[in-house]
Structure formats: C-alpha cells, structure tokens
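Read-outs throughout are calculated quantities, based only on the coordinates presented, and are distinct from any laboratory measurement. All of these numbers come straight from a predicted model, not from anything done at the bench.
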Structure I
C-alpha cells in the first residue's frame, strides 16, 4: 500500500467519459472508496479514508499506476525467466493489482494473498472482478500467520506490502518474520517488501533498520528508491529485494532508472553504508518495548492490526 507518499504517473489526456460512478463502503480498515480513474477508460483507484491505496486497470492489468508497485513489477519480470508461471505469496491484497499483473504476464501462476480485511476483499472482487481462469486465492488472515503456516520452500516470490495507517505492523518488521519469508521461498526465490521512509524531520532511521533486518536473514539484498527519498528530503517508498542467490541488479537498476519517476538501486558497499549502525529488529526487542511506557503503539500482536495494502 502507499502511505500517501507513493507517486502516481503523470496524467494523460482523459478519454471519453463513461457512466462509471464511485463506490463507497465501510470496511475493517475504515472508509473505502473505489473511484473511476478519468485518465483511463477501464481504470479504478482505491482510497481508504481518503488516501490513495491502489490503482487497477481492468482492461490492461499490465499497467501499474504507482511507482513503487512498478518497481516490484520489475523484480517479478527480471528475477525469473520471462512468462514462466510462478508460485507467489502476497502479504496484503488491497485491490489485487500485482496478482492481476502476474496473472496477465505469467499465465498459470498460482497465487495466495493474505488480506486481513475480508470486507475490503469482497468490495474489490464485487466491483473489480478477477479475470476468468485465474489461480488467485485470498485468505482473510494475518500476514505473519499465513507466512508461518505455508509449506517450506513452496514459493518463488513473496511480496510484502502491509501497513496499519502509515506504518507496518511491528510483528511484520522483525528478523523472525524475515526468516519466515525465507523459509517459505524455494532456493533462488525472491522476497520483495515495500517500506515507507520517514519525513525529513523523522529521518531514515526506521528505513535503515528495516533494510538491516532483512539483510540479517538474506545473503543477497538490494534496495530501490528515488534519490530524494534516499536523501531524506521527502517521505516515500523503498522497495527492498532479497534472496539467497545473486539478484539481477544491473537489469533492475536500468529498469528503475527508466521509469517515469526514475529511481536508484542501492547494493553492495553503498547498501552497507546505508545500514551502518542501524539495529536489527527482533521479536524480543519488540516484546521489551511493549513492556515499556507508551511502547504498545509500536507493537501489533498477530491478527490485531488492520493491514491496508496497495495491490
């Protein structure tokens, strides 16, 4: 999901008007709204409490509206042979943008989506139906619980994009959770996670810690983000990519640099400098924080926090 800072592509001239109307409904996350995207004939935007969460083009599922979602799309495109069906675990569902994308680009892919908000899923599937013949299952359950329940080495790709408000639920930020995603992956599998950076006032400490935590469990790790976000000049999204095998860093770098909002890939020594001194988050650290004054807001027990997402 985007925390409100995720960028959209520049608008194009509007196509002919249609009779599409917005749909409003209260869901577990808050107030959901599906709004026609006036720039594209068959496209819709999902808002939660007024914040844009997802973009879906029913006529062209390969079109990815939000920039960080495009970067995750690049990961799926470049880390595996073109067109090869994949087994994918999506942590967070939203409008099911990336499952639709992979269904189109890799027909026959088997995909499991963990989306806690069943009312949101019902709204999306009722008004933005999935394509015929899809192999996409949605489970109304906590993302960590689903990750820990799947068979080891059963997925090629795990994608995590889970937020409660503007932050990822704490139980999904730890080394133990990263280890659970690694157990779910086959050898050579890839983990891609969306992380929100702080505002210029807040700094990049939480983002640095998030990267350090993923690096503690994965031998190969890189990060994709816009330069202004990496410099702490504005709030934005970072995509962390990790595997037990070398990643296609050169190809990812070229793809990200060619996007409408160009981004930079950070790896190797540059990534080590980015995470220098950043603490690795663990379940034990969160438990200790929860016991402290006011720290309960930082830790979310499994299944307790709403998880808005942006796919």
Structure II
C-alpha cells in the first residue's frame, strides 16, 4: 500500500512566458515581476523565475545592488489563488532540498510545497549577499509582503498600501514568511492580522516598515538614485553589513519564531480542509479581492 497520492490535475494556462523581467543598468539589477494583468500574483512559474533572476544577479560581479519591483498598477497582490496560471499542482525543478509536493497526500501536499516556494525561497532571498531594495507601488498584499520584507530597504509610493487579510478571510495566522512581529511593533502586528485592514504607506513609514515614501511618479527615479549610491561601495562590506543585521534579527528569535508560526499556519490549513474541504476555507482570488475592495470602500 502506497502512502503517496495520485497527482492532481494541473490544467494551467500561463498568460506569459516571462513572468519576471531582468535588466542591468549601471551596476544595478532590476528584477521586475511581470504579471500586471493579475496584479503580479505569485504562481510557482513566477517564484522560480524570481529565484533564477536573483541567482543571475548574485553570480554577476558587475551587479552591486538589486531592485525588486512589479510592472503595472500594483507591486503584488499576493499568492495566485485563482488565475488560469495557478500552478499549485505542477512539479518544478526545485531549488531547495525539499521533496516534490505534487504526489503528497492531504496536509503534506501544502506543507511540502510551501516549505520550498514560500518559507524556504524567502529565507534564501533574504540572504542574498548584495543589497536589495523593494520598489513598492499600489498593493503589497499577503504574499506580496514576503517579497518586500526579504529586501533590505523598502521604498513605497504614496498610494501604496500593505495588508495581510488571510487571518480575517481564511482563519490563518498570517502569511508563511511570518515577519510581522519584526517588521511592526507587536500590538500593531496583531491589529494588522486580526483586522486584516490596509495599512497606508505613510503609516508603514511611521513604524519603520518603509524606509522612504515618495510620489508615484518619482518612485523609480528615487530607487535608482538610492541604488546608485550602493554601487561604488565595498562589496564585502555590504555583504557583512547585511549578515550582521540579519544575525541580530535571528538572535532576537526571527528564524525560530517563523518555524513555530509556519506550523501554526499549516495547522490552520488542515483545519480548513477538515471543516470545509478546502485548505483556503473556500476563498479564491476573486472573493479575496471583492472583500478587500468592500472593506476599503472601493467601487
């Protein structure tokens, strides 16, 4: 008797063969998420393309800083939970030493996948030896937070907002890369997850989650100017600076806290599956977007 599961149907229709665009300008690598039609929601196709782009920038000695951004109106509206390109059931050439998730049963399916594409990938990107800047406009929601949070510096447009609605919508204690309590004061982090409301760029800057807020039409130029200041600096010094401050966070418990919360996250997924037959509690991308717009008072 096998303890494996039949592979799930994966009827996937990708809208692009280039979910991530990569260019280098004056020693700065620009890594741009490229699913603007779907507000740059992250499927595995995009996640592995991001990893390849970050690897490319790391391997190129001419690159001294990395910018992560998103094409179109929004930085990223989170994980892909409803587009034709949702590829949760597909197998990929994995980056970490984690088993293929596609033939795993029940809760093991998501637990295995998210160790690789969410928690594992984000930790890997946080440790890139070159300074990284997140360039955030519009929505930075749920999974979008993870991508911004792994960067060393966050620059946001005045119309940007940050949100983690998965607690309110799905009964899950925040996203997989659970840095909330390190990015925000604990009581504010509780508010952020419990109410699942949008946090403006101005409020995020007030709490230190955002380094700088600028008008949208000045966003790229501001980020380019900041990145240019990093290019002539000592390569090893930049890496050691990143390592030292990441170590401070980990000594404060960041890594072990994430490990604990990751298990709570998947306990909640399993509970949803048992109660409703759906690990997301029956919520898809359309329902999530509609609820968020209603809460924000948008038409």
Structure III
C-alpha cells in the first residue's frame, strides 16, 4: 500500500481511539468494582473525576484487617502524546504499593482522565513546547489527585487526615501543587522525578522550556507547608539529577520544604525507577525516612 494511504489510515485509527475514549458514558457508581485479589487485597475501584459522567479507574491495595488505615495515593506519569495515553496500561506500581502496605498503609492508584481505560478529555495538556503552561498542567493533575483523596478519606476503613501523596513524573509535578494543603489532611509528599516536558521531541536530556519549568517550581513552593521528599535516579534522562536539583532548589527558594536525593542508576532508564522492584529497593531508605518524618495521624474515624 502506498505511504500516503497508510498515513491516512493511521490518522483515522488515532481519531477513532480518541473519539471512543472521549465519548460520554452514563454515570457509574463510585466505589469497589469487584472482589479483592492478590497481592495485598488488590481491588478495582472507581473514584470521582472533574468529569461528572466519568469516573477514574483505580487499583486499591490494603493491609489485612478492617483498619482504619492511613492512606497513600500514587499519581502516575503521563505523556503529551495522545496515542500513548490512550494505549497506556493501567498504572499499578505494585512494588511501591507493596512497600507501603507492609507498613500499614492503604494505597490507591487512580488512572486520571485522558489515560487508558478511564478515557475522557485530557485536562493536563501543557500546550506547545515554547509556550508550555506548566502551572495549569500542575493544577489540573492536582485537582484529580485531590478528588480521589477526598473520596477515599470518607471510606470507613481509611483514617481521616495524615495522608501521603506519592507522585511520579507528571504525577509528581501535580503532587507539588498540593504542598500548600493543610497538614492535617496531607502529612507528606514523595515525588519521583517530578516535572513536565521531559524528552522534548523524544530526545534524551532535553526539556521543553526548562527555565519556564523552573519558574513555575518556584511558584509551587510559595505557601508550601507539606514536606517534600524529592527523588531522582542517576540515569534519569527525562529530568537529570543536575536539572532536578535546580527544580528542587527553585521549589525550596519559593518556600517549600525539600529533602532531595539522587538514587543509584536503575535499569536502562532511571525515570521509571518508581515502577520497578529494584527501584523501590534502592529508594527504601529515603522512603522509610519520609514515612517516619511524616506528621503522625492522631485523628480517629468519625
């Protein structure tokens, strides 16, 4: 087949995928969507999103017993590429979730709008490389994290207050936008290589409008109250340790509390450290410290 028809077929397929994912769905009941399984009582849930007619698919893990458990919400990475987002497999972060469950936390991993099975409109678009709106992207991600957190906080097996947000890449960037929240609600933020615009044009160690990203990091630090643990692998080619340190310094300069650490190289690409067992093993000391220093939960369930 000639190249031009193949190109048109590809565009038509992409348009169909996006159309299917953005088609309005009837309202669905939020909450558990099936039985618990393994490991760690894994269970599919549906949680609210800014789109009232579409819930976010989520995976919940929790320790044995009835609780109440402290809550951790894991915010996944993203992509500016629409086809990659729609074809994304459901985020699980099983090694990270297992680490947290072993320490008594319930863990929710919601899939945000515009991704995979959740579908719907992508609200986190940063725009073009030269005029990237990183502040808007951070707020849009943060809003979805906060909605999931608020919903789960009303569940009888979850403690009120003292939750932990763990963000990865774009999810970490959105988590930073929550650093100004009341510490009675959030006790800690753990961010694995937070940022936006990495691998610009699919080129390693190239970031879209890096100075703009640093400027927004400073603004996210203003009014920040929740302590942030900022982690990046030596071999991260999306946001290198040197650039990540500049970002963390900008956030700290705006007023944020940051403990910054560079972790050993993990796998072929350190940016995916948060998704692997080896990566979580290498981050275990920093994770333990972050959990220990997090503000203790003293409130009881109503």
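When Kirkwood radius over Cα pairs in Å, for residues 109-260 alone is calculated for each of structures I, II, III, structure I gives the greatest result. Taking helix-only ellipticity at 222 nm (-39500 (n - 2.57) for each DSSP H run of 4 or more, over all residues; to 500) from the coordinates of each of I, II, III, which one would give -12500? The read-out was computed on structure II. Work out the source of 55 here, i.e. which of I, II, III gives that when percent of Cα pairs over 13 Å apart, for residues 189-236 alone is computed. It traces back to I.
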